[in-house]
Structure I
Amino acid sequence: MRHLLQRLVIVVALTWAQSAAAQTADEIIEKSIAAMGGRAAFDKLQSRQLTGKVSVTTPQGDLPGTIEQLIAAPNKSRTLIKLDLSQFGMGEMAIDQRFDGTAGYVMDAMQGNRDMDGAQLEGMKANAFPHPFLNYQARGMAVKVSGKETIGARPALLLVFEPATGSPIKQYVDAETFMPLRTTVMADVPQMGKLEQHIDASDIRDVDGVKVPYVLTMTNAMQSLTITYATVIHNGAVDEKLFVKPQ
C-alpha cells in the first residue's frame, strides 16, 4: 500500500483548465476569450479563491479528500489537497503546492518536501491569471492551430502553445462555442519522470461575468483525479505568504 501511495501523482496545473480551418490561432483565441466573458470582465479579476472536494481513482479504490486554492495575478498560486487514507488504515495525507511567480515548493506528506523543478516548474511559469489566453504573446509564447479533433462528443480545434522554455501546451477549444474543453500538459512526477496529463473542464458557471469550470478531471497513465468546486470567490483578501516556501 505504501508503494502505491508513493506513486500517487498529484500535479496541479489548474489555471489552464479553467480556455474553421481558415481561422488563425489569434482569431480562435479572441473568440474563446469573448465566450468566457470578454477581456473587460477578466480585467476586473486580481485573485480567485476556490474550495471543494477531490477524488483520486486508483486500482485499490477511490481516495476522497478536500482542496483549497488561491490564485493571484500574474501567475501566483497555492493548492492544498488533503486525502483521507483511513480506508487503508492510515491517516490524512496533505500536499501543499506553492508558486510565487518564479520559484515553487511542494510539501508532500508521502513523497517528501521538495523544490519544484523540470516540467512542473516550467508549467507553473507558463500559467497566468485570470486566463493564459489573455497575454500569451507578452509572455513570449508562440501558438499555432494544429488541426481538429473530437473531445468527448464535441468537435474541437487544437491550439498548441509553445513557451520560451518548457514543453508545449495543447489547448482544445470547442469548434462551435469556442469554450476551452481540454488542456494537455507534460507533468514531471518524482520517481516516475514525465507523464502526459489531460485536464478536462465541465459544469461551467458564470461567476462575476466570467465562465468558470466547477469540475476538473485530470487523467494520466497512472490515475485520474476529479475536483468538484463548491465555492469560487474573486478579489478576496490575499495572504502573499501562502505563495512562498515556509521558513
Structure II
Amino acid sequence: MGMKHHYNPSYIHHQATRITSMIREVVFGMEDGMVSTLGAITGIATATNSHFVVVLSGLVVISVESISMGVGSYLSNKSEDDVEKRKLFEEKQELKHFPDEEREELEDIYTKDGWPRDLARTMAQTASENKQLFLHEMACHELSIFPQVEDRPVKKGIAMFFSYIIGGMIPLIPYILFSIRTGIIVSISATFVGLFLLGVGTTRLTKRKWWRAGLEMLVLASTAAIVGYVVGQLVDIFVLKAL
C-alpha cells in the first residue's frame, strides 16, 4: 500500500504568513528597481550614446532610489504601526469605561457575521469576561487590526532597499559588459525576462497561472522602457541636436 498523504489545511496558511510579511516590499522593490532604472538609462543611452554617462547615471539612480524607497517603506510602515497602536489604546479605554456598550457592539458584529443571536450573545459575554480576549476580538472584528502580527517596519525597509538594488542592477549590468548598442538590446531583454520571472515567482503564494502572472507583470511594468526610449529620442532630436 502506498503512503497516504493527509492534507494539512494550515500548511499553506502558515507558510504564507511567514512569507507575505515581506512579499509586498520584495515585489515592489524589484519591480520598481527594474522599471525605473531601465526607463532612465534607456533614455540616457539613446540620447547621449555615452557608455560612461549611462553607467554613472544608472549607479546614481540605483543608489539614491534604493535609499529613498527603503526609508519610505520604513516610515510608511512605522506610521501605520503607530496609528494601529493608537487605535488599540483608544479601544482599550472604551472597553474599560463602556464595557456593556462594547459587549453589545461585539454581539452585533458576531450576528452580522452570521452567528445565531443566542450564540453571538454567549460569545460576546464570554469574551467580555477576559480583558485580553475582549480587546483581541474588538481589534480584529471592529478595527481589522491583528495585534499578534508584528509589522516589522525596519525589516521591511531593509527588504525594500536590497530588492530595489537587485532589480536595478538587472538592466544596468549589460551596459557594464557590452557596448551601448548591444547594451540597450541586452538590458531591455534581461529586464523583460526579469519582470516575467518576478511575476511567475508571485504565483507561489497566489496560485495563479504562472504564464498569466508573468505576462501581467511584464506588460504593465515594461511600459517605462518604452517611455524612456521615446523621451530619449525626443531629447536627442529636439534638444541635443539643437545645441
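Each value in this text was obtained by applying a stated rule to the coordinates, not by laboratory testing. The structure displayed is predicted, hence computed values, not measured ones. Cβ atoms are built from the backbone, for glycine too; each structure is taken alone.
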- prompt: Suppose you compute helix-only ellipticity at 222 nm (-39500 (n - 2.57) for each DSSP H run of 4 or more, over all residues; to 500) for every structure in I, II: which one lands on -3000?
  reply: I
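Suppose Rg and Dmax of the Cα atoms in Å, for residues 36-179 alone works out to 17.7, 51; of I, II, which structure was it derived from? The partial results should precede the final answer.
Details: I: 17.7, 51; II: 25.5, 76.
Traced to structure I.
Taking Cα extents along the principal axes in Å, for residues 60-115 alone from the coordinates of each of I, II, which one would give 59, 28, 7? Intermediate values should be presented prior to the final figure.
Numbers: I: 40, 20, 16; II: 59, 28, 7.
Going label by label, the one that fits is II.
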Label whose coordinates, when mean count of other Cβ atoms within 10 Å over residues 124-131 is calculated, return 22.8 (choices I, II): I
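Out of I, II, choose the structure whose coordinates give mean projected area of the Cα convex hull in nm² equal to 20.8 when calculated. Can you show the working numbers first?
Values: I: 12.8; II: 20.8.
Among I, II, the structure yielding 20.8 for mean projected area of the Cα convex hull in nm² is II.
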